[in-house]
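Only the coordinates and a few stated rules stand behind these numbers; no lab work does. Keep in mind that what you see is a predicted model, and the values were worked out from it rather than measured. Cβ atoms are built from the backbone, for glycine too; each structure is taken alone.
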Structure I
Amino acid sequence: MIKENESKKDYLEWLDRGLSKVPKTESRDRLNVPSVECINEKNKTIIQNLNQIADILNRDPKHILKYITLRLATSYSEIGEGRYILKGRILDKQLDSVISDYIKAYVECPVCKRPDTKLSKEKRNIIQLVCLSCGAVSPVKSL
């Protein structure tokens with residue numbers, strides 16, 4: 001009984017010692033993605049902050065736009081300075097919902113649910129989501 005308590009005590013001391021040597025890093029468990037800023041003019045919607053959202057997600061804005069246009073069955077054009085025009089009158093809430101779906105499909109790791117991922121192409125043009133946190137590699141649908 002005494003040996004068992006001593007071994008537990010030794011184990012806890014070693015565990016504390018090991019944990020104290022692990023460097024502390026900032027965790028990106030939650031993404032702070034801003035809401036989509038858009039202006040509706042007649043029959044078009046101008047997205048103003050897509051480049052900012054793409055930077056936070058570490059993705060190409062064109063990839064996000066392609067997803068948005070496929071989901072909303074519309075087309076887009078670029079007007080410069082990180083602003084894009086979508087054909088049709090689209091509400092902020094709709095765009096926020098589509099961006100949220102994009103994050104689940106193309107940013108968030110399906111294994112550990114962290115956003116620290118990147119997209120990579122394999123030899124056969126298969127797009128994979130590579131998690132930089134847990135190392136998981138998952139195929140994703142190409143756009």
Structure II
Amino acid sequence: MENENLVKEFKVFNITIEKFSLFYGVFLILWGIVISFVSGSSSLTSFIPSFLGLPLVVFSYLAMKFVSKKKLYMHIVVIFGIIIFLGGLDVIRSLIGGYAFENFWADVSKTMMLVTGFYFSLQCVKSFIYARKMREQENI
């Protein structure tokens with residue numbers, strides 16, 4: 001009976017999707033700060049990962065704090081995940097244009113956003129599917 005309760009929540013790397021979202025948001029915030037420092041960039045665009053990570057942290061925290069609104073907050077989180085992925089697609093423009101990695105740190109950030117945004121969004125969708133299946137099983 002105890003194992004049955006453990007399986008009712010979707011997990012990524014053995015943590016709940018809400019905590020995974022929170023950690024991913026913190027990662028993005030730190031990434032933007034570190035890359036801006038390392039690259040010596042004075043442009044606000046180097047902080048784009050940080051700007052996108054902030055709402056992930058806020059809404060992931062809210063999803064953990066207000067469980068009754070978790071579904072709403074996690075849907076907002078996945079929207080930001082998709083935005084992160086779409087923002088990362090901009091690296092393809094520099095690949096096609098033939099000037100990929102001329103601005104090394106910018107293209108590294110875009111590539112990171114492309115890969116991690118895709119993975120994160122995929123995990124969120126998997127968690128939604130899992131939650132729906134669990135609700136359907138409870139109604140049987």
Given structures I, II, which gives the highest value for relative contact order in percent (Cα under 8 Å, 6 or more apart)?
-> II
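Taking mean count of other Cβ atoms within 10 Å over residues 65-72 for each of I, II, which is largest?
The structure with the largest value is I.
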Of the structures labelled I, II, which one yields 44, 17, 12 when semi-axes √(5λ) of the Cα gyration tensor in Å is computed from its coordinates?
-> I
Could you tell me which structure in I, II was used to calculate helix-only ellipticity at 222 nm (-39500 (n - 2.57) for each DSSP H run of 4 or more, over all residues; to 500) as -12500?
-> I
